[in-house]
Structure I
Amino acid sequence: MTGKISESPAAPGVVRALAAGTASAVALIAWDVLFRLPKDMNVVGLIAVPYYLVGAFFVEVVLHLIPLALWLGLVGRLLLRGRHDAPAFWAGAVLIAALEPVSQLGSGVFSSYSTAFFLIGAMVTYGVNFVQMVVLRRDGFAPMFAYRLGLYLLWHLIWGPIRLRVLF
């Protein structure tokens, strides 16, 4: 082994997830252009890099890993006694993918927006979170985190400053 990143078994999954996350940000940008999300939702400048890096890690751990561990522990181990691992995971994934959309869209920040805004926003943000659960199941935590980093790269770090000039 020469130490090249391409030889790492996780590298293809991480690269694929990073690209998929970046591509998924296009749906968020379209939602923003269509409905114009609040002006003050972005952190811009050099502080944005560590801010969104920590934010991405927080989301993955608090809204995905911890709830999934609790779900699999309670439902998978206690109720199902370790049987039906795949169905237990997917049932949990369906529920856990809703945590971020519910917490964001139900926060009251968007109270002046239309029903269409909420429907589209829920579909887009739920889709992002569910894809992350698929990536976690297939490739593990590092690719799931890379997906979120790719998403934040385009959505927050690149689009964030642009949207402030273009939309406001």
Structure II
Amino acid sequence: MKGWKERARLAMRALRHAKHGQRETTLASVANGRNVNTLRREVKALVFLDGLRKSNPDLSRRITDLPFDAIEVLARWHAFDPGGAANAAYKLASGEHSLNSFKTEKQVARSQYSKPVRKDTLCDAEPLVRKKIAKIFGVSLGPAQISTKKLDIPPIDFLFQLNRSDGPLETIAA
């Protein structure tokens, strides 16, 4: 039975010669009954290792015998935090990390590097936006509706109802 690196290297060579529209068939033949998506993940991990051999030869030597799962986690981590990933990989290679603790540390790092979600950002900003708009119009505002992005309208983050006792109901878009 071939190891994951050998299988991935074989897939990479086969894909170089595959014509457009034949990639899936080519991968399936190399996978030899295994899941094609697993083979794709193995190829990505091997590409990462090959790149690491050039950018950080010392780390590459230390982790070359780690299992596929560890290399895949490291590659994903390295994409958003190269320094933190390298430090943790050294620990994993020296036995200071188990695969589970390595994965857990990656998740912690991921949460620190994640981008804020639009809706969370808008919810945080809504009280200040409400206060400023109410001051401009000199009226109180009804609850804000946070707009979802739609392709057919200009970008709107909030919709406020003006609370006026006289006159028609008015809506303000911000």
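Rule-based calculations on the coordinates, nothing more; no lab input. Note that this is a predicted model, so its numbers are computed, not measured. Cβ atoms are built from the backbone, for glycine too; each structure is taken alone.
In this comparison of I, II, the computed figure 16.6 for mean projected area of the Cα convex hull in nm² is attributed to II. Looking at relative contact order in percent (Cα under 8 Å, 6 or more apart) for structures I, II, the greatest value goes to I.
Can you tell which of I, II yields 3.0 when distance in nm of label points 7 Å out along Cα→Cβ at positions 34 and 146 is derived from it? Walk me through the numbers before you get to the answer.
Details: I: 3.0; II: 4.3.
It must be structure I, since only it matches.
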